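Q: Following this line, the structures themselves.
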Structure I
Amino acid sequence: MRVVGGIARGQPLALVPGKGTRPILDRVKTALFDILRPRIAGMQLLDLFAGSGSVGIEALSQGAAHCTFIDLRREAIATIKKNLETTGLSAQATVRQSNALEFLQTTSGPFDLIYIAPPQYKNLWIEALQYLDARPELLREPRPDDDEGNSSSLAIIQIDPREYQDLDLRTLRETRQKRYGNTLLVFFERNETQD
């Protein structure tokens, strides 16, 4: 696993020891950032269930302003810090050992991108989206002066395609899906009109 673009391109990234994380494949990460590239400059990110920190580090390498990394496992936190040091991106990062769902309930945000890649088959992605749906202010409001179509903040879920189900959400809407083998990325944005 490595950084695929930006100022830290080519830097190898350590994996979290054990089998508790689901690292994103480099080809999936490349495709994801091909989608995100027009909007990544200056972004504030939240990387939930961050694992090795690969997605947040990629965003920082490609121009994001700051990333908050959240993971509950000590081994993951140590790996994220090691990878940030390796890539020279520590100054743009906050790393917290915390329960991701509790963090969603207490953080003030807002973020331009919230990336959610929880352990498989535990429906944690559903719980995370439900918390986010109850607190849409965690996603930054769209900038009306951006006519490029890149102004909307995003929540992106990384799951196995077999985990997917339609959700009844009030303040978020699904905007696209991208499948890469056994990885499904599901994109959500804030509804433009809130009750």
Structure II
Amino acid sequence: MYGFWLPNDPRGSWSTFVGSWELLRHGPATKVATRRSLAHDAHDRRKRLEAKKALLYPPILLTGVQARSIAKGIARALREGGYVVYAFAILPDHIHLIIARHARPIGQIVAHMKARATQQLLEEGLHPFSDQRRVDGSLPSIWTKRFWKVFVDQEQWVGNAIEYVTRNPEKEGKRKQNWSFVTRWGA
């Protein structure tokens, strides 16, 4: 979500460009080639948090009510698109999910889910930027323009990925999550 992982994060990023002069003052893009998670790598936390202050809007930190609203919107997209999700976790500033291969490109699937989640927030009056309207009346997006994807082709890795996503909330001190739209893998 907006503000979660900046293009010049000291741990590295998959970005080649910093699109804001204010943010660029905190360093250039930190392009890395690895596909493994960098979240737990040692880094200068102070530097990362200082850069976040340069964002145009505050980083997204969802409440539980907002997270449930987003999940409801994503569930709608899953039904509409016929997508199958094997694991799903929503945290205050990001979402993890394991989705089965589909005829649609992953970028279209993610855009569909983001659109329905945003619509749901708006319908319920829960959009995090509702008090941040632009001059034209529109609201800033709560989503990053891009997303991180990894394609898993070996069966054992699918199980590991599902376990990672399922345990993620507990690792962050949250309760275990159970979502009705998650399909048991291998069923």
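Values quoted throughout were computed directly from the atomic coordinates according to the rules given, and no laboratory measurement underlies them. Note that the coordinates shown come from a computational prediction; the quantities given were computed from them, not determined experimentally. Cβ atoms are built from the backbone, for glycine too; each structure is taken alone.
Q: Quick check: 45, 37, 34 is what I get for Cα extents along the principal axes in Å, calculated from one of I, II. Which structure matches? Show your work: numbers first, answer last.
A: On the way: I: 45, 37, 34; II: 50, 39, 34.
Derived from I, not from the others.
Q: Just checking, which of I, II has the largest value of relative contact order in percent (Cα under 8 Å, 6 or more apart)?
A: On the way: I: 17; II: 22.
Across I, II, relative contact order in percent (Cα under 8 Å, 6 or more apart) peaks for II.
Q: The value 73 for percent of Cα pairs over 14 Å apart, for residues 96-175 alone was derived from one model only; which of I, II is it?
A: Details: I: 65; II: 73.
Derived from II, not from the others.
Q: Given 1.00 as the derived value for FRET efficiency 1/(1 + (r/R0)^6) of positions 32 and 56 (r between Cβ atoms, R0 = 25 Å, to 0.05), which of the supplied structures I, II does it correspond to? Provide the component values of the computation, followed by the final result.
A: Numbers: I: 1.00; II: 0.50.
It must be structure I, since only it matches.
Q: Given that helix-only ellipticity at 222 nm (-39500 (n - 2.57) for each DSSP H run of 4 or more, over all residues; to 500), derived from a single structure, equals -11000, which label among I, II identifies that structure? Don't skip to the answer; put the middle values down first.
A: Numbers: I: -7500; II: -11000.
Among I, II, the structure yielding -11000 for helix-only ellipticity at 222 nm (-39500 (n - 2.57) for each DSSP H run of 4 or more, over all residues; to 500) is II.
Q: For mean count of other Cβ atoms within 10 Å over residues 48-55, the calculated result is 26.1, so let me know which of I, II that is. Can you show the working numbers first?
A: Working: I: 26.1; II: 14.4.
This figure was derived from I.
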